[in-house]
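Following are the structures in question.
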Structure I
């Protein structure tokens, strides 16, 4: 039995608890860490595991499952990075939603955005409405103009993935290296190069003692050193070049097909069964979490009787900054819409192609109706994709979030629907 889920589980005010419950089912039934049986969370985009969670680009994390709150972890990171003891703060910084709130308050003076389009994706978008030159400084690196570049004080031309080299890390623990296929146009540069150059100009060049034209491998090897001997062993950059990706931990050049499973994972000491050797706080055993019911931050009522759920469609990727520029994809799904259950559409007196107005406690928007579409929302629920910058549906969503993961609750807020 394999359980697959994505943002429909994660993006809730109790998304972490929902993940706990799915994992619980696999633990109590023994369907875990063996061929054909595992809970499998599908991340929201390529390399969300490899270049966020594994690398440690969240405010509370360091590479290889280390965290800033533990001094022994900070000591390791400071030694590898060659910075004085005490450089890394013990307290995590702002998580994403709070960071944008702090930016709008002026507590954060400068923000640099790469690889994302927050002026489309952030919940309750009205809270971050701003124009360049308002006393704060926003830098955006991107390959196309977006609502986020429009909000920027400085735009830096970035390189697309085929215009650079690097490595992806996905949900199955596979790390895969790729080479640059074409040169970036004009002055476009890859994101990491931009960061390194700014650091050098700020007097921190000694932290990046790598050849100017060949820094990818030494950077990766520095990062790789965090996990060696800790159950997070990655293959060397050279080995990744020669393969089609390897599943970590990679020990003595061999990948691990099934993690925590005896006979497959070199860190497992048992002769059979599973051994959760990373669960140090639980005696290296599985923890089953009992989670209570917790009501949503906002529920339908007489004034706002519908649930609103946002998400993606097959043809358009996330905010559509790339896919809307592909002719065939744009023709297939040219603009956002609100999908309704046929029963609700009948009660409202609307059909596919009719215009309606969605109203929440935070904003309102007019858009076309779609009935009997692919989303198939249940009675009392409306679905709107968020890819279309001309229909900023996140002006209606609320910014309640999971208090553990800090992921916003994009999957439910209350709206009313008015026929136009």
Structure II
């Protein structure tokens, strides 16, 4: 129930062609048809996946009262891995080999290669029998909720391995394909909505710090699919860094609301040319440290950052990954429990449901606020005069480098410490 309590981690996917709109028992039948355990055939990697009800790891029941919150479908993905320890397989094989060797030696000269093959087959049979009994099963659950209003699936996992299990299962269940909402995917949606698709198609990465040998400006981590334009997430964090430091810590959103933003706790930077490595900074204000300034002046780009964002009186603290736009460790505003709230009975159940619905609203509001903040950047990035902003950021970086050199030159030596 990661979305309904505690800190929140998610990746997001858009349902291609639109998701289901009617949250009825017919929709739940599709989940029941593909719940965990319904497929008796294991994959070649000895894993199986399926849906669960969402209350706990063993919940495989689905009903409207539990699984439908607001206009969202809340449920879960479970992945069961059936993998015996390699050491156990070797031990079984050795036991079988020793027994077969003793038996063969008592009647003549044993043929070692044949005995070893038989031992291997016997050990494999023992393992398969134990797998059928449920031995060596490792179960993991990942809460999900489908926002049917926006056709977005929130997944409480950022691992590509989990996504590899999720995507085909979702397609088999609902007949719909999932598209990851990365920095590039969000940019495409924003550009289509604002009639800027042509500008986005012609976009090239900005060289805030040109490569010393006139190398490629595109970061190596997006070179496998440059057309996805996920490098826009790195540019977004650098632009936001400049804006917060040089212009204002409050930005006006598209809906005329204001969002106050500050970088907090952690910042991960990396050389886009794979030459000068990575740097991770952990402190209350990571962008204010000289180390972080030196990193971006050398050409490193932000890849992950902790943020505190306030909008509409709601404050969120989270870590965002630049290219994927995955959010992790998000702290949501505390939902105040009413003093006279019942502790048992139907009223207590209704009160829990209300709190769960408020949590989903908070998550959607946080995601919307992050997307709108990104939209402010995209509005600048797709303008014809973006090169002026790029040059302004370049000059900001150069000026900072000069200030640091002057500061080091004027620095006084430390006084010796006396006991």
From the coordinates of one of I, II, FRET efficiency 1/(1 + (r/R0)^6) of positions 91 and 251 (r between Cβ atoms, R0 = 30 Å, to 0.05) came out at 0.00; that one is structure II
Comparing I, II on distance in nm of label points 7 Å out along Cα→Cβ at positions 211 and 299, the highest sits with I
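For the read-out mean projected area of the Cα convex hull in nm², for residues 267-386 alone, a value of 13.4 was computed from one structure; give its label from I, II. All intermediate terms of the calculation are to be shown ahead of the outcome.
Working: I: 13.4; II: 10.7.
Among I, II, the structure yielding 13.4 for mean projected area of the Cα convex hull in nm², for residues 267-386 alone is I.
So FRET efficiency 1/(1 + (r/R0)^6) of positions 243 and 379 (r between Cβ atoms, R0 = 30 Å, to 0.05), computed for just one structure, reads 0.05; which one of I, II is that?
Derived from I, not from the others.
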Output 1.26 (Cα Rg over 2.2 N^0.38 Å, calculated) maps, among I, II, to structure II
One of I, II was used to calculate helix-only ellipticity at 222 nm (-39500 (n - 2.57) for each DSSP H run of 4 or more, over all residues; to 500), yielding -5500; that structure is I
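Values in this text are rule-based calculations from the coordinates and carry no lab data. This is a predicted model, so every value here is computed, not measured. Cβ atoms are built from the backbone, for glycine too; each structure is taken alone.
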